[in-house]
1. To test your reading of the models, identify which of 1, 2 gives 2.6 for distance in nm of label points 7 Å out along Cα→Cβ at positions 170 and 282 when calculated.
2. Can you tell which of 1, 2 yields 37 when percent of Cα pairs over 29 Å apart is derived from it?
3. Quick check on the output: 27.0 is mean count of other Cβ atoms within 10 Å over residues 114-121, derived from one of 1, 2. Which one produced it?
4. Between 1, 2, which one scores greatest on distance in nm of label points 7 Å out along Cα→Cβ at positions 210 and 242?
5. If helix-only ellipticity at 222 nm (-39500 (n - 2.57) for each DSSP H run of 4 or more, over all residues; to 500) is computed to be -9500, which of 1, 2 is the source?
6. Of the structures labelled 1, 2, one was used to calculate distance in nm of label points 7 Å out along Cα→Cβ at positions 130 and 274, giving 2.4. Name it.
7. Taking distance in nm of label points 7 Å out along Cα→Cβ at positions 50 and 266 from the coordinates of each of 1, 2, which one would give 2.3?
8. With Cα Rg over 2.2 N^0.38 Å, for residues 122-305 alone derived from the coordinates and found to be 1.20, which of 1, 2 does the value describe?
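Please treat every number below as a calculation from the coordinates, not as lab data. Keep in mind it's a predicted model, so treat the numbers as computed, not measured. Cβ atoms are built from the backbone, for glycine too; each structure is taken alone.
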Structure 1
Amino acid sequence: MKKMIEIDGSFQEGGGALLRVSAALSALTGKAFHMENIRVRRPKPGMMMQHFSAARAIANLSGAQVNGLKLGSTQITFIPGQLRGGKIKVDVQTAGSTSLILQALIIPALFAPETVEIEIKGGTDVQWAPSVDYLSHVTLPILRSMGASVKLELLNRGHYPRGGGLIRAITKPVGKLKPLTIHELKVDVIKGISHSTRLPRHVAIRQADSAQKTLRSAGFEVEIEVKSDDNGLSPGSGLVLWSEYKGKNIPRVGASSLGKPGKPAEIVGREAATEILSYLSRGAALDQYMGDQIIPYMAISGSSSVKISRLTNHTLTNIYAAEKFTDCHFHVEGSLGEVTLIEVE
C-alpha cells in the first residue's frame, strides 16, 4: 500500500471541515490518510453526528475501509476503494447541517463512474453552515461554470433543534473540471429568498422588506422571493441574498441571516443586507464562504485564480488539506480578514 498521509486535525481552525475535505479528497484521489486530534479544541472534542455522518457517507461512496469511525472519536484511518454510482442516503438524526455533508460528498461524486443520487436528512437552515438556498444560488452556479453537473432539490426545511429537513442532489460524472479565473465582482441586481416555517407568513415578509429597504437605500435593484410553509419539525426563518450580473452565473457573492426566538424579523433582514453590502464594497468575485468551498475544486482543476473578499482560517485549512492530497501548490496573496488573491501553481 502507498504511504499513509498524516494529517493534524487541530491545524488552523481545527474543526470538522478538515475531516470532511480530507475524506472527500481521499475518496477522489485514492490516497489513504490517518488523522489525529479531530476537533480536540472544541468544547466537545471528536466527531459529532454530522462529522460522523459525512465520513461514513463518503466511505460508502468510495468503498473505504475505515477505523475510528465513531461518535466522539478524535482519530480516523481512511483507506478508500473504488468510487461508485447509485444512491446514498444520510440521516444526521439531529439538526446537523445537510449542506456541509453535501459539500463534501459532491467532490468525489462528480468523478464517480455513474450518476450519484444523494438524499440527506437533517438541518437545512442552521447556524455555522451555509443554507440550502446559498448552495443553490451561490455554490452550485459557480461549480457549474467549471463544468460540474449537480442538481439540488429542497424537499423539506429543517431548523434547530429538531432538524428533519430533506434535500436531494443528483451528480453526473464530469471526468474533468475547467479551471476557474474570476477576480472582480460585477452586480446589477441582488436577489434573495426569505422563508418562514411554522411561523406566520408576515415574518418572512418583514425580513424581505427590511433587507430591501437597506439595499435600495444603497442604490441596488432588489428582488426577494417570499416563501412560507408549515411542514418543518421546528419553527424557523431565514433570509439568503445573492448578487447577479446580467443573468450570468458568475461572479456572485451571497449572505444570510437566521431568525431565532426573540429576534425581530427586521433585524434578520438588516443583518443579511449589511453582510452582502460589505462583500460588494470589497469588490472581490467570491465571498468568504465560497472562498473556502472553492479550494478543493481549484486543486482538482489546476491553474485557477480567484479573488475572495476575506481570507479566513477555514480557507487556509482547506488549502492545507488540498495540498496533502494533490500535487498542486497554492499561492495566497493577502492576510486574514483581507481581500485576497488565491492561485494554484
Structure 2
Amino acid sequence: MSKFSGLFAAALMASPLAAQADTTIVFNNFLGPNDTLYTDVIHPWLNEIEAQTDGRVTFHVPEATLAPPPELLSMVQQGIADGGFIMTGFLEGSNPLLQISMLPSVNSSAMAGSIASWRTYEKHLSKAETLEGVELLGLLTVAPGSFYSMNDTVFDDISDFQGAKFWALPGYASRSLTALGAVVSPGPAVRMYEVISGGVVDAYCCINYPSVLNFNVLQFTKSVTVLPNDFYSPAFAFYLGDEIWDTISPEDQAIIHSLSGEALGRRLGATDAINQKAREDFIAAGGAIHEASDTLVEALAEAWSPIYQSWIDTADTAGIDGAAALAYYREQVALVAAGN
C-alpha cells in the first residue's frame, strides 16, 4: 500500500461514514410466534425500520426469550439482548407513573390507549420517568378486557362484586377488584387456565376476547359485563439499549423515532380489529355481553377514586401535576376514539 493510500484509508476510517456501519439488533420477543401483538404489530414495525433504513439497521429475533418476563428490561441493560419490551406492571416499583394506562377503566381501545400513553409521556411523564440505560421507543396497550362471569351472576350492581371470587393479574387489576369487595386470586396469565378450570374462582377479568380464546377459558365463561372504557389493559414498554443505540447514525435514529412512539401506537388498530372479530366469536359460542348501566359506571368510578388519587399523589411527589396528566390521558383516549 502506498503512503497516499494508507493516509486515505486512515482518513476514511476516521470519517463520519465509517461510524455509520450497519447495525444488527438482537431484539427479544417473549410472545408466541403466532401472537397477534407480534405478528400484526411488532414484526411489521421491525420490518419497516429495516426497510426505511435501507438495511443499515436490521433485527435478529431469537426463537425463544432470553430472560423471564420480570427481567426483560435488566436483560437489555446488562447487554444480554440489544432491545425488547416488558409489561410495565413489572416496573411499578421503579417507574410508577408508567402505570397510568393500567389504571381501571381508562382505555377504549388498544390504539387509543397506546397513542394516549405516548402523548402523555411526551407532554407530562418524560419530565420524571426514565428507563435507565435504554432508549424508550414506545408505550403500547392491548385491547382492554372487562368482567367475565363463569356462572349466572351478572355484574349489574356494584354489590354484585362483594365476595365474588375473581382471578386477576397482579397490580392495579387486583387492587381495583379488591376495592369493590371481590376476593381476588392474583397470578400471571399463564396460570389463568389452571385457576379457572379448577373451580377456584367464579369470575375473571383483565383479558380481551382473543385471549379468552387463546387461553382456552371460553368453555367456562357464560357472560361478560363491559364498560364504556373497559376495565383493564395490559401495557408494554419498548426500548433499545443505549450501547446499541449509540452505534446508529443520527439520521437512522431519526427514522426509528419517526416509526415509533405514536406511529407504533397506531399499529394497534390491527389488534382492535382482531378483538372485534373475537367478540363476535364469543357471542357465536353462546357468551352473553351485558353493557354496564350508568349507575354501575358511576359507582365504580367512585370506588376507584382512591386508586386514581394514589397515582396522582405519586406524580405530584415526582414534580408532575398528576391531576393534569391523568386528565390529559383521558382526553387523548377520547380524541383518538373520535378519530384524532
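1. The read-out comes from structure 2.
2. 1
3. Computed on structure 2.
4. Going through 1, 2 one by one, distance in nm of label points 7 Å out along Cα→Cβ at positions 210 and 242 is largest in 2.
5. 1
6. Computing distance in nm of label points 7 Å out along Cα→Cβ at positions 130 and 274 on every structure in 1, 2 gives 2.4 only for 1.
7. 2
8. Derived from 2, not from the others.
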